[in-house]
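Chemist: Some structures are shown below for you to check.
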Structure P
Amino acid sequence: MVLFGQVLSSQEARRRGLVWEVFPDEILITEAKDIGEKASSYSKDLTRSTKEAFKALPAIDNSGDAVQHEVVPQVKSMESDAFRSLVTALQKKISSGS
């Protein structure tokens with residue numbers, strides 16, 4: 001967008017998949033705080049390993065290395081209690097239809 005001097009509205013950014021939700025100005029700060037609180041409630045170890053995996057991605061330029069880079073941390077995270085708790089909560093949410 002910067003390279004082409006393009007300015008997107010919040011709705012256009014959502015349509016293009018750059019944001020997943022748009023809030024009116026009057027509730028923006030409240031919603032941002034709620035999202036931040038939820039994100040900060042997750043396991044610090046799980047969050048750290050996920051961030052580290054993402055940070056290393058730009059240096060990987062082939063699928064074999066990408067698989068090697070992702071498999072070990074993913075398996076480790078899936079074995080964690082924190083991950084299991086997140087999956088269980090998501091399953092309950094899906095089952096309840098909310």
Structure Q
Amino acid sequence: MIPKIHVKRGDLVKVVSGSKEMGKGKTGKVLQVLPKKGMVIVEGVNIKTHHVKQRQGLGGDGIVKKESPIFASKVMLFDPQSKKAVRKEFRKKLSL
């Protein structure tokens with residue numbers, strides 16, 4: 001069964017649990033939602049470095065930094081007006 005994820009692509013979220021290296025306390029926009037894995041990719045959070053080998057005819061060699069997915073349970077929606085993380089039900093009240 002595929003878990004339902006409380007955020008959508010383009011939402012502004014805050015990372016509320018995890019380590020500082022993973023991005024606890026950071027805010028960012030959701031770039032991609034992976035519902036089968038129960039994960040999301042957030043802009044500027046959980047950045048990993050990959051060493052890319054040079055290929056003939058293609059540039060792109062060197063060190064590439066890329067966002068990695070984190071579990072959706074570690075993020076909450078972020079309200080820019082109050083500058084706090086809010087629950088999904090509260091967002092519905094704000095939009096009415």
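Chemist: Looking just at FRET efficiency 1/(1 + (r/R0)^6) of positions 7 and 87 (r between Cβ atoms, R0 = 30 Å, to 0.05), which of the labels P, Q belongs to the structure with the highest value? The partial results should precede the final answer.
Modeler: Values: P: 0.15; Q: 1.00.
If we compare FRET efficiency 1/(1 + (r/R0)^6) of positions 7 and 87 (r between Cβ atoms, R0 = 30 Å, to 0.05) over P, Q, the biggest value is for Q.
Chemist: Using relative contact order in percent (Cα under 8 Å, 6 or more apart) as the calculated read-out, with 17 as its value, let me know the right label among P, Q.
Modeler: Attributed to the structure labelled P.
Chemist: With helix-only ellipticity at 222 nm (-39500 (n - 2.57) for each DSSP H run of 4 or more, over all residues; to 500) derived from the coordinates and found to be -2000, which of P, Q does the value describe?
Modeler: Answer by label: Q.
Chemist: Related question: Here distance in nm of label points 7 Å out along Cα→Cβ at positions 63 and 79 was calculated and came to 2.7; which of the structures P, Q was it taken from?
Modeler: Working: P: 2.7; Q: 4.1.
Answer for the origin of the read-out: P.
Chemist: So if we calculate Cα Rg over 2.2 N^0.38 Å for every structure here (P, Q), which label has the highest result?
Modeler: Going through P, Q one by one, Cα Rg over 2.2 N^0.38 Å is largest in P.
Chemist: One of P, Q was used to compute mean count of other Cβ atoms within 10 Å over residues 31-38, and the answer was 10.6. Which one was it? Each step should come with its number before you reach the end.
Modeler: Numbers: P: 10.6; Q: 13.1.
Derived from the structure labelled P.
Coordinate-derived values only; no laboratory data. Remember, it's a predicted structure, so these values are computed and weren't measured experimentally. Cβ atoms are built from the backbone, for glycine too; each structure is taken alone.
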